[in-house]
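Novice: Take a look at the structures below.
Every read-out reported here was derived from the displayed coordinates using simple, explicitly stated rules and does not represent laboratory data. Source: prediction; values computed, not measured. Cβ atoms are built from the backbone, for glycine too; each structure is taken alone.
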Structure P
C-alpha cells in the first residue's frame, strides 16, 4: 500500500466534530494508519494552529499541515506562514468593534483574522457584524461555526482555505472533507476531490455531487470515518 502522493484534508468544526459528536480513538486509528502507509494529512479550519495542534495530540495524532484561521496561518514541521491583508479593513473593524454594541463575547486570539465566542447569542452577533461590514463597504467575510461556543470569524477576502494548496505538491492527489460555507472555495478548486457528510449545508452537498465526490448519510465524525473506510481502507486492514 503506497500513498506517497495522497493528501487528505479535513475541516474540524462540523466535519471531524460536532458538539454532541466529538473526535475519538476510532477515527484517530484510521488516520494514523493512513499516515503510516505514506498518506499526508492536513487540517483546514477556522480555529488557530496552536489549538488544533494541541487538540489532536491527545489522540496521538499529528497532521502534516495545519491550515488555521481559514487559511490565514499555515504551519508544518518546517514552515510557519501568516497571510497578511494589504488593506486595513480588518484593523478598522477591530478598532471600531465597540460601536457595534455586540452581545457578551470572549476573544479567541488569532494571527490573521478576528474571532469572538458569542455562545447562544452568535446569530445576533453575526447580524450586527454583517451590517457594520456592509455599511462601511469592508472587504471582509463573516463565518459562524457550529460549535458549542458560538464562534464567529471575521476574515479578509485574501484569507481563504485555498491558501493551503500553495504548500501541497502540484502532482498530489488531494481529497478534502468539509461541511460549511468557508469550505466551499477549497472544495470547488480544480485540484480537490471533495467529500462531505449528512449535516453539511446544501451548497457543499451540491459541490460534492457535481464533482463526483462521496456523501455519507451519517453526521460529522461518523460519516467521515465511514467514507475514509470506503475510500482508502478495508475492514480487513483495520
Structure Q
C-alpha cells in the first residue's frame, strides 16, 4: 500500500525538454539542419517546435512530411548527429534543482515523462546534480509517444497513485493532452516549445511563465 502523504498530488510527473531542460531552440535548429541534410523542405521555427515532446520518429515525420519513408532512418541519424554536437551546451533552467529538492522534502514522488529516448534521458540523468532526484521515469521509445497516456498509466501503477493525485507538468499541448487522456490534472509552462494560447482548451490547473512561478505554484497547490 502506498504511504499516506498529506499533499494534493502524491506523484508529480515532469516533461523534460522545454520544461526542466533549456533545449527548445537547439532542438528546433537540429531538426531543421537534419531535414536540410536529407533534402527535405526545412520547417519553420514554429513547425519544428510543435513536434517537440513527440517520439523522435513521429516528430521528424511530422516536421518533414516530404522526406520519403526510406530516408527516415537517415533523417533520424542526422538529427542525432546535430543534437550530440550541442548537448554539452544544454542545461537545466535556472531554479529547477531548487524546485525539485523542495518537492522531495515535501515527500512528493517525482517522475519524468518524456518524448526523449531512454538512452538520451539516461545520459542527462547520470549527471551528479540529478542523481537520486527522480523516483522513476518513462520515455517514448519504451512505452508510447505522447499524447498516448501509457507513460502516465505506468508511472501511476508503479507508485499506486490515483489519477486525481497525479500532476503532469509540461510545455506542449502533447503533454497536457496526455494528462487529460490519463485522467490527470496538468500545469502548462509558457516558456517552452508551444504557445500557451493553445493550452486553454486542455484545461490545465494553471499556466505559469517561469520556473520561479512554477515553484511557488507547486508549494501552494501541489
Structure R
C-alpha cells in the first residue's frame, strides 16, 4: 500500500462503491447470480466466481459468471437475476457504522458520491429508503451507475462525477471492495482506498496501490477522519 503524504490528506469528494462497500449485500448478490444462472440452464458458478463479478454492470457480470450461457439467452438471464433480487432486496442493509461515518464526512463539508455497477433503477429504489429518519438520497451529492455511463473499470463514471461536482482528480478519493473499483480509480487518475469486508480478497489489492485497506467500517471511518 502507498503511504499518504501530508499534501494529499485532504479530498474534496469521497466516492463510494455501493454493494459490498456501503451495503452488506455481497452474499445475497452471489446467491442471486447463482440462482439466475441455474434458471436458464447454465453451469452454476462457485461462490468465488459469482462474487468476483460484483461491481461490474449487470449483463457484463452475468456474462462473465456464466460463460456457457449463449448470448441469445442473456435477456432471460437478466430477467432471472431481477426475479432473484426481488426476493431478497429487503434483506440488505448498511454495514454497521456506515451512517455515522457518512454523517461525519458531511459535517466536515465533504462532497459524497456513489459510483456503482448497479442499474440506475436499482440504485434509485434503494436511495428512496429511510434510515435513522434520513432519506438515503440526501446523503449523496451525485451518483453514477454502469447503465447510464460505462461499466467498471472504464473511468467514465468517475470522470462524469468530477465534472458534475467540479472536482479535480487529485481531490477525489474512490473507495471500494473490489479490484474493479481500484482499477476504476487508477484509470480515472484518482486515489483509492480498499475495504476487505466485501466481494474480493484484499490480497489482490496491492497491485493497484490503494492508500489504505480498511478491515472494518470503524477502521475506515477513523482513517477518513484522519486523512481525508
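Novice: Of structures P, Q, R, which gives 2.6 when distance in nm of label points 7 Å out along Cα→Cβ at positions 51 and 131 is computed from the coordinates?
Specialist: P
Novice: So Rg and Dmax of the Cα atoms in Å, for residues 67-146 alone, computed for just one structure, reads 13.6, 42; which one of P, Q, R is that?
Specialist: Computing Rg and Dmax of the Cα atoms in Å, for residues 67-146 alone on every structure in P, Q, R gives 13.6, 42 only for P.
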